[in-house]
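For reference, the structures are reproduced in the following blocks.
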Structure I
Amino acid sequence: MDFDINPYSENGQLYIQQIGRNCLEIYGDKGTCVMGMRLKWRGIAIASQIAQGSLTNEYFFDAVIDAFIERGYAPDSFSIEYGRMD
């Protein structure tokens, strides 16, 4: 596990933001309009939705989870709060 870039750290947050920018550029804003989607790690929010579309946010959150799993973090420590339809 790389503690320099855990989801809470400044570097971890910069990493998540970069993933978000890449996801928006690649995927665009797709899906049902939602408000309040968040990605949580160990029960604490580490990322908020990057677009209105639910599919885009799920794509983003899955990309963040995959990136941290590759760094040795347990997949079951992440959860998605789906928010509500706008």
Structure II
Amino acid sequence: MIAEISSDAFDHFFAWAPWVIGLAIYFAFYLAKRHEVATVPPSPAAPTYACGVCGRRGTREQMVAQHHGGAVGWQCADCAAHSAAQ
């Protein structure tokens, strides 16, 4: 007995295989991503500034302005005191 696949079955398999595989991939991603929550960073009421030396963040009241030829940089009180002592 010779096992032979009919051309109709062969055509139907390759006609539907991309759709079935595509839907399986889509369904797998849906299952993987359905419980993820988009995290939004909190928006502070007052803007924060980063220290130009150490990177510590704080509100404007906690920072010391450093003027550099028309530009303003911000330093925390610790870094400003350390640079003033030198």
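Where is relative contact order in percent (Cα under 8 Å, 6 or more apart) largest, in which of I, II?
I
From I, II, which structure was Cα Rg over 2.2 N^0.38 Å, for residues 22-61 alone = 1.11 calculated on?
The value was obtained from structure I.
Which of I, II yields 8.3 for distance in nm of label points 7 Å out along Cα→Cβ at positions 6 and 70, as computed?
Going label by label, the one that fits is II.
Taking mean count of other Cβ atoms within 10 Å over residues 14-21 from the coordinates of each of I, II, which one would give 9.5?
II
For structures I, II, which has the highest computed value of Cα Rg over 2.2 N^0.38 Å?
With respect to Cα Rg over 2.2 N^0.38 Å, the highest-scoring structure among I, II is II.
Bear in mind that the values in this text are calculations on the coordinates, not laboratory data. Being a predicted model, the structure only gives us computed values, none of them experimental. Cβ atoms are built from the backbone, for glycine too; each structure is taken alone.
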